[in-house]
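Next up, some structures in structure tokens.
No value in this document is a laboratory result; all are computed from the given coordinates. All figures in this text were calculated on a predicted structure; none of them were measured in a lab. Cβ atoms are built from the backbone, for glycine too; each structure is taken alone.
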Structure 1
Amino acid sequence: MDYIPRADSDFNDWVKQYNEYVKVNFAALGLLIGDSTKLDTAFTKWETDYNSMLAAQAALNAAVQTKFAARDSLEELVREDTKKIQANPAVTNAQKAELGITIPKEKRTAVPVPTTRPMADVDNRQRLQHTIHFFDEGTQQSKAKPEGVRGCEIWCKIGGDPPLDYNETKFLATDTKTPYLAHYDGIDGGKTAHYLLRWVNNRNEPGPWSETISVTISA
């Protein structure tokens, strides 16, 4: 390792002692007085510049702290004024953009509760299987769901008379894409499956029930 310290503060302490010792003992060390004088002159310049740097750093640190305090004060005033601006309904988004402040997002229109009913064509050609193609009563030639609709709830009653309401049925699924495939056990072969369908939106709010769709389960 180099005997000369790398850090300025350590170097300053070390070289000060070195210079003082040389000034007193230069002859015993085999040096000339000119060597000692040259060393002392260089040390004096170093010490002056080093102390000037320390003073400048202290002044800079003070200036930085002053700057931080000024910014904190200014930011507080800006935020207070911005709260008043944001609360003023007369201020336009264009004005807010010019100020460079946050433009609140427009409130989204609530998803409507479905008002139309699904209809269905049920393919029972496969044994113990129903393929349920559902569509909206208002757009019977399209597979598209009504606006805001997440899917179609499918409920079913097996056998007997058609249900008077959904309480007599069993929930099968909420299908987001037509068709829905329903499978049945062999014991259900030859029975009639009675279906009730309704749309549900993204908040799971249901629309009106469909007409009952009754189809035989092929055995």
Structure 2
Amino acid sequence: MKLDQIPTLEQIYAAYPNTLALLFDMDGTLFDSEGQHAVALHHTFKAIALGEILKLSPIEIRKQYIGMPDPHVFDELVRNNWLKSNISLDHFLDLKKSFLHKTVNELGPKDLIVAPMEILLGQVKKAVQTGALKVGLVSASERHTIHSYLKQAELSDFFQVTISRDDCLRSKPDPMPYVQAMQALGVRPNETLIMEDSPTGLKSARATGAHMIHAGWFSNHS
């Protein structure tokens, strides 16, 4: 089911009454951060790339690479001979991370969390405190980036489990990250609701057999 508005917890329970765990994707679902990643990639491409990729605007980069793990972006640059010589994956990742963190570190909770998401998170927090619900975050971003976003949003202690691409042998679109989160929380797919926005994330979520919401609430910015 695709939703264009962030639901309340009451609406989630009405549609999925057996939900015992909520799993959030981060970029484009919890935060409207895909644009920040696209700008960081744009600066990274300008620094180390060659060829057609340099013609893409941040908006075009967002559309083309939304939800794609950074190592997969690097692989595409290699396949198309779009990288300057002697550029390693680690160099690419470090450069993109530095551009992204400069932006993120200037943001605060009000910049990162829109009002309807703030309402949902408040409801989720109360349900978690009573033991009625479990909550996790599953992202294709690296651990350090996730922690930076959560710190700036004042959500560092919110999620009971956080899965980054550093924590799995296989990242999205493979189902492993979500399966790993469910195992950590001790819930089954039919007790779990996943919220995702990107094609790779949706493929990952769908493959687990869990319930799924296609998060369309930030897609009007794509």
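For which of 1, 2 does FRET efficiency 1/(1 + (r/R0)^6) of positions 13 and 125 (r between Cβ atoms, R0 = 41 Å, to 0.05), calculated from the coordinates, equal 0.00? Corresponding structure: 1.
Computing distance in nm of label points 7 Å out along Cα→Cβ at positions 5 and 197 gives 8.7 for which of 1, 2? Label of the source structure: 1. Among candidates 1, 2, the computation of Kirkwood radius over Cα pairs in Å, for residues 53-116 alone that gave 15.9 used structure 1. Taking FRET efficiency 1/(1 + (r/R0)^6) of positions 141 and 205 (r between Cβ atoms, R0 = 30 Å, to 0.05) as the criterion, the top structure among 1, 2 is 2, with the largest value. Could you tell me which structure in 1, 2 was used to calculate mean count of other Cβ atoms within 10 Å over residues 69-76 as 9.9? Source structure for this number: 1. I have 109 for volume of the Cα convex hull per residue in Å³, calculated from one of the structures 1, 2. Which structure is it? Working through the options, I get structure 2. When relative contact order in percent (Cα under 8 Å, 6 or more apart) is calculated for each of 1, 2, the greatest value falls to 2. Set 1, 2, criterion FRET efficiency 1/(1 + (r/R0)^6) of positions 45 and 85 (r between Cβ atoms, R0 = 35 Å, to 0.05): the highest-scoring structure is 2. Have a look at 1, 2 and say which one yields 3.2 for distance in nm of label points 7 Å out along Cα→Cβ at positions 101 and 133, as calculated. Checking each candidate, the match is 2. From which structure (1, 2) was distance in nm of label points 7 Å out along Cα→Cβ at positions 149 and 181 calculated, if the value obtained is 2.3? The read-out comes from structure 1.
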